[in-house]
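**Q** These are the structures, in structure tokens.
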Structure I
Amino acid sequence: MKQSYKVILFSAVVLFGCSDDFLDRTPKDTLTESSTFSSYENIKSYVWQLYEVFPAYEERKNLDAGVSIFDSERHTDLGCWSLPNSESPWIWQTMTVPANSSDYSEPFRNIRICNILIDNLETSGLSEINKNHWRSVAYFFKAYNYMDLINKYGDITWVEHSLNTSDEDILFGPRTPRDEVAANILRLLDYAEENIKPEGDGENTINIHVVRALKSRFGLREGTWRKYHGLSGAEVYFNSSKIASELLLDAFPEIMEKYVDVFTSTSLAGKKGIILYKSYDRGVLGHSLSYQLGRSQTYWDLTRKAVDMYLMRDGQTRWTSPLFEGEYGNQEFRNRDTRLYITSVPPYRIVLGSQAGTYTHTSNPEDSEFFAIMDSLSSNGSRSLPFTAWAGWALVTKMPHFRDNNLGQGYCASYTGYPLYKWASKIEAQGDFYTNETDAPIFRIEEVMLNYAEAKMELGEFNQEVCDLTINKLRKRGGVKALDLSKIPVDPTRDPEIDPQMWEIRRERAIELMGEGFRFDDLRRWKKMNYALEQKLGKWIKSEDEDGRVPILNNDKAGYVSYWGVPPTPYPDHYYLYPIPTNQIALSKGAITQNPGWNP
């Protein structure tokens, strides 16, 4: 059985973390504190519930942001849902102020769990070393949750201690200025880095590397928010990210050889570059992400813009490289960064056999052009062609496979012609809901590399040595020529406001982390949501190839697939922060104020 930080649910979880009215439960909680915090192992059991905060591969039905790690990507320029009337309310400016939101309440629930632990450590009877360790773990999770709150809401009420019914004036007190909250988050992480047991509490637990990974992420996010939203103090956070990243790059000098293995391995234990992961084990704790990617009810697509961002093997863009042959059919997938083939399945066509699960190739060699390439990209055959749908034996006859012309195969279909398949695995497709056991990376060194490159660039310290240590390691895995900072290829699509070196850093971030839930926050912190206001388009097709069933831009006979119109412009400034739920404002009796620009 694989080790998992979530396999066992402890009584402390039930007592402290599972009720919707958690913030109101104090008498019963108080009675259990003397036993819950009386030993090292009891505290360890209590802390397991906090690991639930990490996004992973199972559905997260209690979060307003969406049920999967990809859902926020539809609010960006690179992702969409293949559904009628599925436009992003953030892009189309149709957001409404909610009465309640778990995006607001869930972090505070977790913060209270942390504060209860922190407040009980002094009387726990543990040694000072062990007290400091558990305080560090609690500080890590408290920082993680507050990081999410200020990312969404800006100023947010800081709660230093656990609350009881007489402390509602604290919970519903005035919002603490962002400067103070951000400084507190950094203070907690600094303490945790100094006092946590370097190895944590065993394999795949919060340790010094995980703390530094969060510092790397937080420092960059807060620093860029401050720089691009007109706040002061950005360099403090850039430096924090830089230093934490440098230590991690020394500790994790290598990455996994094959990109797809990061997302389709049944065990990430001991794998290169994996800092923290969520382990799944069929029959104990499973997920259904791979299974769902082959269902007819899955609607996650990449956009035309997303595909255009992937470089050619010579390191140039599709707009300038002599290796680019065109947009039609197989042409645009040839000679590309191989991460594209993992993130969205390349074109192919087969002829189904008389027996289920069997097929033959067509007489056209182009229809099987990418079969050998796909075989070489995974170590276990998880992404070989043809693509296998949810039932295991259901072979998808062609890619691209449009929802409105699916040849009777409604599964694995898309609107844009670029379905998202980053987590799909042929060996995991069979079965049913919650039987997939591929592990989910939570923190991996590739993100740290990207954080480091960007922080160094923001500090004016980015150079070829840093580029080789970060960007070029990732490009090499994708089969792309290294970036030479003295000869950056021209990109006619570059935002003229962005330095060419920074443009390439941001491109690499988009490609490496495609679909993993980073892009929306990245556009927000850069104050570049205007990128998402372009019309979302799909693959270039000929109408006759799809029997005229797939809409084409301007109703042409050939061109880009087009299901959506052009969003309104400009992007409102107040949309960069989430609205405070109205019930929170009401409960505070006016002490908590709404973010400017949002009307109930």
Structure II
Amino acid sequence: MGKIKPHFTQKQHKGECMSEHKLLIVEDTEFINNSVKRILERFGYVCDQAFTLEEATSFLTSNTYEYILLDLNLPDGYGYELIQQFNNLTNAKIIVLTAETDIEQREFLFKEGILDYIVKDKYFNDAVSEIHNTINKLKHNFDSTILAVDDSSFLQNHITNILKIRNYNVISSYDAKSALEKLNQTDVNLIILDMELPDMHGLELLRKIKKNKKFLNIPVMILSGHYDAELVRDSFKAGAFDFIQKPFHIEELVLKVDISIEADRKTTTLVAQQELLHKYKKELEQDLDISNKNVTQANKIIQEYQKAIDESNILSRSDTDGIITYVNKKFCKVSGYSESELLGKTHSIVKSEDTPIEIYQELWSTITSGKVWQGKLKNRAKDGSFYYVYSTIVPIINDENEIVEYLAIRQDITHIINTHYEIEETQKELIYRMGDIGESRSKETGFHVKRVAEYSKELARLYGLTQKEIDTLYVSSPMHDIGKVGIPDAILKKPSKLTDEEWVVMQTHSEIGYNVLKNSKRSILQAAAVVAHEHHERWDGTGYPQALKGDAIHIYGRITAVADVFDALGSDRCYKDGWTLEKIIAYFKEEKGKHFDPILVDLLIENLDTFLAIKNKYQAIEDK
């Protein structure tokens, strides 16, 4: 697409670059449209304004634009159809303006090929100003090549389409052999690596890449359908830059790719600048006849390079003992500490207790050996809040090959971490809502699934499961009765005892729930499938649907069985009144080793006060 030479109706602000881009703003609210135009014209952009789909179509038939800022709610057009219409009219990159904040909507819009997404909230003007930085970065992205290594042609095409919107060059490989060949043939800035390849496991390929000096500094982002602590740990130990679970969210992938490329770009620039500084130093030393004027000019150039590095990063310098000797303004801003509070201290002043000590030990061991360390760190600000940075720590070495200090360059990635957390919390909320569906059909309250989750969590802890297993069961146990969505109301809500034929139908809810969930690739939903399938099995083998016995029943199913029955017996149902505590305890003692795992029964009775506290907490809320 040819570039339009801009004209300017306003005086260019000092320090701003004149833009060569022409933009179309499509927004039906005059105040917002004018505000966006005013902000972008400060950066030298030529902006046309449309307030309806009809006006925008007229502009697009007679002009060429590189970027369109598009409101999704126009008087004569609405929603995703607008994106499709504009994609048919122009090759311009689209930035959506909307008041909606729904995560699923964002994901769909990125699938439709938008460049970015700006929410009309109190930070709207700042977000519009950031468009200038985004456009500048997109110009540099033409020089960045990303290698996607995945045996799925669908996923290769999906990644390529996503990243080409941001001007990245994307090349693909189906296996490890062709990936290594392309690395030898092409300068690559980032590798997106799937774990399951036809000729080699992804971890083995990662280790080969990191052992090759030529490829050592290329960031590698792992893409895997399996997500467990051992795989993540081994990936980072082998030198991975980041880890993304499939199926991935487009916004998460784009953000992490941008951060990786930007970090690689800044590191490359820093190394080049250091080499240039060293070159100037050598030239000054060798040319003894250099004039004072030239020395002053050379020093000025060196100072300008140092200024450029200082202005674009969060920086600190420390001596060989780790004592901070310099921090820049961005370091003070993100940490909340003043310069005087930081100088003379170690970086432990911003250390988060959540970060394992092993990471800091590895960091110190790496840089004291003269190597560059890169990685993510969680830090604590002065006010107690947390922020996350991607750090590159470079040992500065003199002519005698001695380390004289350490330079730490950081990028703030807090917004990426928070986005990832928001996605995880949304998944957990959806699971709870699905659990509520199963219970609400049988006229149970949502508090039943919450109590079952809390009981299951406590029993898992007492039983000695790992923290990951405890967390997984806590999130998945509310889905135990999801299969009830497939049971007819006449049976599910019958106030009297079921007939033999009706009871056979009722028992199928375990199989229904299992079949709904079993094919998910998500570990939490796989656990939920186990819970749905086995929470009606009995220790003595007389349960359903598989008549499993003893330890053959998954521990998740055994725990959920105790939690579910404990809550159900004490609760009023359409066909019965709740039992007294004495009667419930007597029942569990009687069914110990028959219906229930005997160890779990002992844990329940020995810690009864804890479980009653949980019951009373939610009962009090329910009664309000």
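**Q** Using percent of Cα pairs over 39 Å apart for the comparison, can you identify which of I, II gives the largest number?
**A** Greatest value across I, II: structure II.
**Q** To continue, here is another question. When distance in nm of label points 7 Å out along Cα→Cβ at positions 104 and 144 is compared over structures I, II, which one is greatest?
**A** Evaluating distance in nm of label points 7 Å out along Cα→Cβ at positions 104 and 144 on every structure, the highest lands on II.
**Q** Shifting gears a bit: Looking at structures I, II, which one was helix-only ellipticity at 222 nm (-39500 (n - 2.57) for each DSSP H run of 4 or more, over all residues; to 500) calculated from, given that it came out as -10500?
**A** This figure was derived from I.
**Q** Looking just at volume of the Cα convex hull per residue in Å³, for residues 216-271 alone, which of the labels I, II belongs to the structure with the highest value?
**A** I
**Q** With distance in nm of label points 7 Å out along Cα→Cβ at positions 80 and 336 derived from the coordinates and found to be 1.6, which of I, II does the value describe?
**A** I
**Q** For structures I, II, calculate relative contact order in percent (Cα under 8 Å, 6 or more apart) and state which one comes out highest.
**A** I
**Q** As an exercise: distance in nm of label points 7 Å out along Cα→Cβ at positions 88 and 488, calculated from one structure in I, II, equals 2.4. Which structure is it?
**A** Of the structures listed, the value fits I.
No lab work stands behind these numbers, since they all come straight from the coordinates. Bear in mind that the values here come from a model prediction, so they are computed numbers and not experimental data. Cβ atoms are built from the backbone, for glycine too; each structure is taken alone.
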